[in-house]
Structure I
Amino acid sequence: MDLHTLRQFLVVARLEHLSRAAEELRVAQPSLSRTIARLENELGTPLFDRAGRLRLNEAGRLFRGYVERSLGELDAGRRAVAESTGEGFGTVRLASETFLTFTGPLAAYKRAHPGIEVELHQMPAAEMARALRAQEIDLCVASQPIPADDLESIRLFDDPVGVGTSHDHPLAGRPSVSVDDLADESFISASRGHWQRRLLDRLFATRNLTPKIICEVDELSAIAELIGAGLGIGLVPGMARNTATRLPGTWIPVDHPDCRRTVTLSRWTGAHPSTATRLMQTTITTWNWTSKNNGPAVRHE
């Protein structure tokens, strides 16, 4: 059982598809199949169910967790040695659902620490806990809860979420709207799993309604443009009104106490954070998120 085999197993486990895994790994599919078979023989049990589509079974899920943590520790050790011997300034890996609101602190971090490499990973919140435990990332920022006992989370800010419309939309002149007011509207939404879509579904569920979604967008920056073009309405965080990518339309508060998001920074408590990671955590957690011209928070002694 070598590292090469374990890394290949993780790709197959993630994709649950041999041919796609072989393509990503740039190996021949028969060779990859033999590698997985040898691993299963060594462990003495199948790791995948092969009836129909390839599926990771219970033993495979159990083994995957140990492999992810083991390889994560090895990679963390290599990074720590490089940092301690002065062979590298360090790397910090940050994940978020979107980086549109984080350009300020990220730019400040690079100006303050130009020798540190910053890796950005866009991923859904549902993947973040696993990626933290596997030490594929060092920190993550999410706009929805990540339920896990072994994560340390720091609240960054609370943000009201409203409805974005085009300037000529019938709702545009309203001081606020209710969920019932939105029942027959056409929504432009992020894909399932994203905080905007989950919030939209929750709001409508409180009124036993289902939102009419005419477009699901993976490119989040396109949502505001489509709303501004009059193709539909959508949930838009309040912070979007103060960023460079402003909503090209109107923003209307929603009269519902749960129409908001709480943005948190999380890390895995089992990790040994590098200097680069600690500096990034400090930069993000001390940033003045509530100011329209946000920047580092001013501390008064």
Structure II
Amino acid sequence: MKAIIVTNEAEGTAGMKLTARAEPIAAMNEVVVQVHASGFTFNELEWPSTWTDRRDVNRTPSIPGHEFSGVVTALGYGTAGLSVGQRVFGLADWFRDGSLAEYVAIEARNLAPLPGDIDFTIGAALVMPGLTAWQGIIEHGQVQSGQSVIVHGAAGVVGSMAVQLAREAGAYVIGTGRASSRHTALDFGANEYIDLDNEKLEDVRKVDLVFDVLGGDITTRSAGVIRAGGTLVTIAGPTEARPVDGRAIDFVVEANRGQLIELAQWVRDGRIKTNIGKIVTLDEAVATFASKVPLVGKTIIRVRP
């Protein structure tokens, strides 16, 4: 099969290569999926799991990409709940070869059925942003109707999904980001927008929840705009910042079949939409990732026509 591999962390995306690899085999409780569409998170080449296994042993050359959609082609012993020929989408294990390939082996529990009326590209684009936003806003943030929420990076791939989920929960959403992103954030449902280049975050009224994808100084400053007893949720790593009498939570997104099923239904109902910027083929992917041109929205690799 064709697959994109990486072998040298220092080279980053410049070290990506499209090559031939053996097709994976389904072990116990696993399935093999013929990948139709895949996503790629650019900072995953900075994750230790891209380069080593759980025992910290080098596992290169490794195949990046973990969010994908496709069709089940083989079932391992003991697999239940899935069938050959079924459309699926899911999130592959960080420490294993991923989805920038024609086939991927994955634990069945990390997959969910993909309804026939959702395109494979939409399915792949929904996985990582949808699960991250769901776990940040709904699971950890415990957003409630009538609350106020700040979403940093509101025009980004994850942020735009978080805006939509918070609005669907009945919250009043304040998005933040650069001035050029204002229209996009409002289009995804933000009630207000703060241009962090020209406006002060501290001028906003106190909110119940902040969802942060930016990290650094923004995370620290965010604790000060949360009401007493409120919540700061970040995916940018551990933080010492904490709201008064409140909670500060950092987390890493996890596969969750139930959440994927719910997200797919919300797409079908028109309640949420994905933030796809560019769709390229597997043959074009290496050049696209190595390009110096900034990419807006989620880049999706269409592995099969």
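Which structure, out of I, II, was mean count of other Cβ atoms within 10 Å over residues 17-24 calculated from, if the result is 15.9? Comparing all candidates, it corresponds to I.
Could you tell me which structure in I, II was used to calculate distance in nm of label points 7 Å out along Cα→Cβ at positions 137 and 169 as 2.8?
Working: I: 2.8; II: 0.8.
That value comes from structure I.
Can you spot which of I, II the value 0.30 was calculated from, given it is FRET efficiency 1/(1 + (r/R0)^6) of positions 81 and 153 (r between Cβ atoms, R0 = 25 Å, to 0.05)? The value was obtained from structure I.
Which one of I, II has Cα extents along the principal axes in Å, as calculated from the coordinates, equal to 67, 57, 33? Don't skip to the end; give the middle numbers.
Details: I: 67, 57, 33; II: 56, 40, 36.
Derived from the structure labelled I.
Work out which structure the value 21.4, 68 belongs to, where Rg and Dmax of the Cα atoms in Å, for residues 9-176 alone was derived from one of I, II. Computed on structure I.
To test your reading of the models, identify which of I, II gives -11500 for helix-only ellipticity at 222 nm (-39500 (n - 2.57) for each DSSP H run of 4 or more, over all residues; to 500) when calculated. Working shown, then result.
Values: I: -11500; II: -5500.
Derived from I, not from the others.
Given a value of 1.5 for distance in nm of label points 7 Å out along Cα→Cβ at positions 145 and 209, point me to the structure among I, II it was derived from. Derived from the structure labelled II.
Laboratory data are not the source of any read-out in this text; all were calculated from the coordinates shown. Nothing here was measured: the structure is a model prediction, and the numbers come from that model. Cβ atoms are built from the backbone, for glycine too; each structure is taken alone.
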